[in-house]
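Coordinate-derived values only; no laboratory data. No experiment lies behind these values; they were computed from the predicted model shown. Cβ atoms are built from the backbone, for glycine too; each structure is taken alone.
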Structure I
Amino acid sequence: MRRFFRQPALVLLMSSLPAAAGCGDEDDPEPSRFAWLATRAEEVRELSFEREVPVRTISRAEVDAEAEQAADAIDEEALAALAATYGRLGFFPPDTDLQGAFGQSMDVFAAWYSTESKAISLIGEVEDNVLVHEYVHGLQDQHFDLGKLLTASLTSDAHLALRAAIEGDAMLAEVRFLMQEANDADLDRLNWAVIIDAAQAAGEQILEENELPALFVDYPSFAYGFGFEYCAHNLTGASAASPTPDQAFPFDWSRQDALFSDRIPATTQQILTLDGQDPVVRVGLEEVPPALADRLEALDWDSLGEWLSYLLLRPLDGALELGDMRALAAAWDGDRALFVRDRKTGAAGTAWASAWDDVSAAAVVESALWSLYGGAARDEGEPRLGQAADGELVWIERREERVVALKNIDEALLPALAEAAFASGIKPMRLTLRKRPSLSAWLSRRLPGPR
């Protein structure tokens, strides 16, 4: 899916090259242009279409109207559930206008491919490279069934990692198209350091300029810049730190195909470290402990991963004694969030357990969570128990490199729930059907594009 009117990473490349010219007859250029660009997408991605991908053009006013209607149609119960779970966890204030946030979410679109309609939508006139990007999504879908892959990604972390592969792959092909059309060159001639740095800077710019909580731009802030570097490294061996390819040219695009089959990236840390992540630590609760099941029922579960953990803690960046949240998030080793409801009171609560590289990183996370909730211990006798700024009870505890944070749980249940969340040796994540999509998937479903 193409999100931006101007993708800054590509603007740098395009600014130094002549514009890529479309082709077509004078009377009705669009069908010929679309056919030519579809063929060029096949060539630069080295896949062939199994069937035609329809293209429609829609106006900005129509897109805005559709976004507003879609936001109005969001079930209030779903918004309340989002606030009670991820909002309570700390991603956004409880008074955030979620309906308004979703109504604004399409303002950055220029075009998209839909796995539901199997068609491309263009908002007004777009550059040739934008259409090539969308055609590549069509190729991905026809060959690898994007909808099925995205549905199978059970956690927000896995969902974002897969979307990074999807976008990074399309960007690679798009850049290859620009190089060939404008400079009669290929990816072996690309200045990888410049374009990778620009792509990642663009993601940070999105975070800085976004007026909504960072959670609502999790996808564009992550998938394009980091996905591009991940795919560039996978295909060529180039990276920001080592921009010279170590794979022989011409590059083997079957390496990209593998990212949608037998080497699907599973975590955002895998994307960020270019497959250099530590083994993921299994931590936290898969379900409500049997001893507490008479009082608590599970509402949902998730794994945030490195990127969403960063977005959770990002508002604290640079705070006294906390430091760089991006560097802290890089110490992520594993996490599990369990959202519960008190059967007696109906109150929703959160239980987030996380593992970190070392004790010092975990200690900073412990302090950061107290700051995130604006909490303070209620008495010196029990430093783990406190009250958040919103009046809800919190329990924040660290044991070596692991941290457990509970919020809005009955005080009598807190010690036992924390103890269960620290337990080691939980099974690998079960391949069970979810009650609802993961957070990242849920947010993405409110937007056009691959789902």
Structure II
Amino acid sequence: MDVEFLSRLQFAFTISFHYIYPPLSIGIGIILVIMEGMYLKTGNKLYESMTKFWVKIFALTFALGVATGIVMEFEFGTNWATYSRFVGDVFGSALAAEGIFAFFLESGFLAILVFGWDRVSPKMHFISTILVAFGAHLSALWIIIANSWQQTPAGFKIVGEGLAARAEINDFWAMVFNPSSIDRFTHSIGGAWIAGSFLVISVSAYYLLKNKHIEFAIQSMKIGFIVALVASLLQLATGHSSAAGVAKNQPAKLAAFEGHYETQPADLYLFGWVDDSSQKVYGVKLPGMLSWLVYFDSKKPVIGLNEFAVENRPPVNFVFQTYHLMVALGMAFIAMSILGIYLLYKNKTYNKLWIKVSIVSVILPQIANQLGWFSAEVGRQPWIVYNYLKTKDALSKTVGSSEVLFSLILFTLIYLLLFVLFLFLLDRKIKHGPETYSSDMKLNLSPIKTSN
């Protein structure tokens, strides 16, 4: 195995593992604001209990997110020195802004959020909750700005030549508002809200299955499904806007999304399999629908992969599959959210099978978020900075394959240990349940009734 493959594998593993936690923190953060806001509005101690419980889960995911994110910054310097030199001016400003304006805000008020219940006024605590949630979103914004600049570089000039070449910012706001940053931010935030809401739904469904903390679980699940529905519908809009941006700025990626080879009106596949050697897609399609979604004209041609040299195309079938699975899960979230809200608000009894499905549904947003990032990152290959620096040219020149392999094995073991620890602590907190609220209500787990 060569250095490029191992370095890419190592970074893919570390960022994929890290990306389990920030979306949960962001999603739980917005739900905490809703729950504590309901407590201040109604004075109902149930909402206070809900907030206190989910603050503990938020703190756990935040801690794991910080611990697993540090490694990636070191990898930039160890495995990707040429890349770090090229993007250092851009990433330095964006990540510095993330640390100064976002991380310090989030971590500073986190202490009040976790430990300040009896030390500050309810309004001050609520303000702290809002600021922590805002800080989590702001942190994501700056990180996505940096990543989006790789996809659609703007606001810079190239200084130097060869290995000494680097991108230097000459328009900070053009760099910040590069052509894909806002679309990618809103789409990523929607995915984070879905991840957080389905964790709330899953834990609540577990309590319903165990017939304990029933009122707590029902109210938590209602909020979870409402947030999930809003976020899932938001994903439709942001996903369309993002795809239109990809068509304009990264046409090879859009063509790979749909296995589109010839520049002509493009079909939209519901599912399929791409045979790259014959340039055919075997699957179910909607004729002309991709052209209509991009241009609102089913007859307008979409740029195909054959407009690009073979070496400048991404792995087509891999990108096709990850993209379509992500979209399928996105539609499933809408259906599940609508059904969940219907069952909670219209039925007096609960279906045991649906509760079990709700428990395991927590894994689906994680899969969807990972698939989205795979589609975005693999879809811009072979470029690490689109049209300016190829991935194979971005490696460190002095790091050998044995060193990368050793660190990959070490990181894998450490991250697996952290994941086991996370699951252990999460399981303990869930089984312990809310501390300040209890209910003797019991639930009749019977088949779904179609009538009120």
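Computed values, structure above
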read-out: Highest-scoring label, criterion being distance in nm of label points 7 Å out along Cα→Cβ at positions 52 and 260, among I, II; value: II
read-out: Among I, II, structure where distance in nm of label points 7 Å out along Cα→Cβ at positions 84 and 268 as derived comes to 4.3; value: II
read-out: Test item: Cα extents along the principal axes in Å calculated as 79, 47, 39, pick one of I, II; value: I
read-out: Answer label among I, II for the case where mean count of other Cβ atoms within 10 Å over residues 164-171, calculated from the coordinates, equals 15.2; value: II
read-out: Test item: relative contact order in percent (Cα under 8 Å, 6 or more apart) calculated as 21, pick one of I, II; value: II
read-out: Label whose coordinates, when helix-only ellipticity at 222 nm (-39500 (n - 2.57) for each DSSP H run of 4 or more, over all residues; to 500) is calculated, return -23500 (choices I, II); value: II
read-out: Structure with the greatest value (metric FRET efficiency 1/(1 + (r/R0)^6) of positions 236 and 412 (r between Cβ atoms, R0 = 41 Å, to 0.05), set I, II); value: II
